[in-house]
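K.L.:
Presented below are the structures under discussion, each in the form of structure tokens.
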Structure 1
Amino acid sequence: MSRGISRRTFIGAAGAGVVGAAAWAIGDLATTRTSTAAGDNLRAIVRGPVSLPGDPGFEAASQPWSTAVTQRVRALVELADADDAAALVRYARSAGLSLTVQPNGHGASDDLNGVILVRTSKLDAVRVDTAARTARVGAGVSWGRVLAEAGPHGLTGLAGSSAAVNVTGFSLGGGLSWFGRKFGWAADSVTAFDIVDADGRPGRVTATSDSDLFWAMRGGGGDFALVTAVEFDLHPAPTVFGGRMLWPGTVAPAVMTAFREVTAQAPDELSVWFQLIQLPGSSTTLTTVLVTYLGDEAGGRALLSRFDAIPGRLQDTRRMTPIAELGEIASEPIDPSPEILASELLTGIDDHTAELLLEPITPLLGMEIRHLGGAFAKPSDSAAGQMTAPYCLIAIGIVPTPESRAAFESRRQQYRDALRPVLADRAPFTFLTPGDSTARAFPPDTLTRLHATKRSHDPHAVIRANHPVLG
């Protein structure tokens, strides 16, 4: 059957790649002179390109992946190498400025006024040691390159649903992977970070060199140092069965029932995600189930046989999947779009909760439920921590206008109000929405420790995450 029906298709139909108009203005002559002076200073200390508001191409280059997010940053610096990173941090520290690293703009927030925006695409080295089952990648590397090099050797990194997402940012935020039920957070597999600290000093952070900082950086976000490279363990994945099944929205109750039954008994090797998607410009909905199984086809099909009894299936792309093609299962959009996500953790899905989740999702583009559990529910020595909630609910919206953003937020609140009895009062860090506080991502004791680590390692707030721990 066709493999072309995917969320990427729906995003495209809803206007993917439409860059929202950014209201940039240089301001009066004094502001212009200040900006020019800042640019001259930055160009004198780094070898990578520097651009400022008003420069040709600045608006597009400084735009995050979600074009629904506006960033009025002071300057954009593309690092040439780790030496550039150290020089830039020293400059920011001496000038009383802050900087934010966004390798490719995922996970951005609105609150970056006056910050220096840093891109790391030129830090693109990848080294895979198949014998040791480890990888070392530069801060600009996305998961697709790691999967392409590791997959032929029967190995995988703990990538999420999109291979276009940056490895370093994903790991700093914890990293909710397709294979997390088996191997835990992506952050749990990190063994070392190469960094520039808040004083501009290069260093290497491991569990033995600085246990507090190493703990905080694995899941606490990019608020503690500028990372130039990351090392992590790879995991065995000699065979992976995966793909996507699609039905009309009319059979969503039957698919939800099967989803609940399959996930109640799923081995850790099996990950199953449920989606409702509304076709743009209509009231037509589709029901989708996405799966990966760390095993052979016969075993995967046996575990998923409950879905085969549901009539009317429109698409079934399940097959033995090369690791390098892992991102094709969800087929999430690669090009920038006005997409926004919001998430909640659910303590369970009983009959009443299932009915609420199957209500019309308008004005959302989609609603997704990811089965968690497995290794996620086990203790973790990272800031990402133990996550006992068995399901993650994600609302997906296309919000090119203030009105559509308000409608999205209203529907999100409706979910919260209706599902309050089963809400876990936490959200994964990497799914925080612009405007969310990091207090949503961590238990109070974890947040207290993160605050202490931030004050100890960056008291002047030189390094700033998309969602700062002290924000």
Structure 2
Amino acid sequence: MASIPANEPSFRQSVELMFNRAAALMDLSPGLEEKIRVCNSTYVVRFGVKLRGEIKTFTGYRSVHSEHMEPVKGGIRYAPNVNQDEVEALASLMTFKCALVEAPFGGSKGGLCIDPREWDEDELDRITRRFAYELIKRDLINPSQNVPAPDMGTGEREMAVIADQYARMNTTDINAKACVTGKPIHAGGIQGRIEATGRGVQYALREFFRHPEDIKAANLSGDLEGKRIIVQGLGNVGYHAALFLRDEDGAKITHVIERDGAVHNDQGLDIEALRAHIVATGGVRDFKGGTFIEDGASALEAECDILIPAALEGVINLSNAARIKAPLIIEAANGPITAGADDVLREKGVVIIPDLYANAGGVTVSYFEWVKNLSHIRFGRMQRRQEESRHELIVNELERLSRDTGIGWTLSPDFKQKYLRGAGELELVRSGLDDTMRTAYQAMREVWHDRHDVPDLRMAGFLVSIARVAASYRAKGL
């Protein structure tokens, strides 16, 4: 976790402050407001694993913020500084994130105090399996109660181990694969899950640039073509967001910030080459395709059109917020802007696309994976060929009419190929994610523009989310 200055709220306090600001504008009873605010439960586990000839003890957490809908959903992160406050704050964000994108889950989060770089794969598998065992036996991993996913420091491999451990402990559960999402394809995963959060960031920006009023609010113009983008953190989320925005929307990634510094190229960085360099060397230093900047944090303050913080909490805080030049910031990470910095940036006129919306692509596609696991069938399997056959009928009829009437026109091969191809799982996942991000953004911006007492998209997002959670509780009779 980034170092947040002592004179401003912690990450958890920032989340609570943002909740309180929104709740103050709502007609909630004090009891219901408190019920939505508080974290329902947090389980702390300390377990031992025999490694390298001795017993190593690890501390892990699984927090459940809200069970207004079940199962609850949220990632498990591996990081040396994971703590209860952070996990509970992330769990509450998950509640509001799921509500905003209408994924039928409550919010949860997990964490393990570990630096995954200090252990080899076999050791991490054993640690993960034991952590999973501790959570599974308390129903803190269960397809109908609590469904984890990858987060910082975890990925497909850890999720596959967790799913296998659950299946070993629940041999008659036909829905065992649905106990966790973010699995490899061959272990019950879904196509498009690895790219999902980065793809969601791209779809969020595309939707923002469809609204002239919103573009004007950020003092920008046009579309994503040629926009200068700074990405902080080229992990899974930052990498995919940068790649898609460059290759599909024509944006230029001018700066990438990593642990050891930043790299800069006004003409745009080669994202694939940079990612390969980071994997090989552990940082951006000595990358041939750009200029190295020793003080990576200073690159956050460089001139750009869009800033994408995609790594840690609190990287934009009171110590640097006043110097941020980006007119538009999209929070690909959870909580990269502190509550204090949020005030400073808003006063400067910066538009912030908030984390509870911007990085919801991951949980959205996790929802699709969970549904796939429960239905026991790949998306597109039933309808893809029928869709192709129907399209082929239309193409054949058009070509027959051209021949019979002597018009002499032909369909371009590129069009035919694209039109005749039925939607497979990846296309359906991307379509569902795009629809989700569009719909959620429109719900937020409607509140942002229609209410004079709502100054930004973050408050609008919280208002939409809290209202939906409140409606769920009221439906239960609370």
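K.L.:
Given a value of 36, 26, 20 for semi-axes √(5λ) of the Cα gyration tensor in Å, calculated from one of 1, 2, which structure does it belong to?
P.N.:
Source structure: 1.
K.L.:
While we're here: Which of 1, 2 yields -8000 for helix-only ellipticity at 222 nm (-39500 (n - 2.57) for each DSSP H run of 4 or more, over all residues; to 500), as computed?
P.N.:
1
K.L.:
Taking distance in nm of label points 7 Å out along Cα→Cβ at positions 183 and 271 for each of 1, 2, which is largest?
P.N.:
Structure 2 gives the largest value of distance in nm of label points 7 Å out along Cα→Cβ at positions 183 and 271 among 1, 2.
K.L.:
Could I ask something else about it? Starting from the value 1.09: which structure in 1, 2 was Rg/Rh (Cα atoms, Kirkwood Rh), for residues 287-374 alone calculated from?
P.N.:
2
K.L.:
Here's something else I'd like to know. Work out which structure the value -0.43, -1.25 belongs to, where log10 I(q)/I(0) by the Debye sum over Cα atoms at q = 0.08, 0.17 Å⁻¹, for residues 167-438 alone was derived from one of 1, 2.
P.N.:
It was calculated from structure 2.
Every read-out reported here was derived from the displayed coordinates using simple, explicitly stated rules and does not represent laboratory data. Quantities reported herein were computed from a predicted structural model and do not represent experimental measurements. Cβ atoms are built from the backbone, for glycine too; each structure is taken alone.
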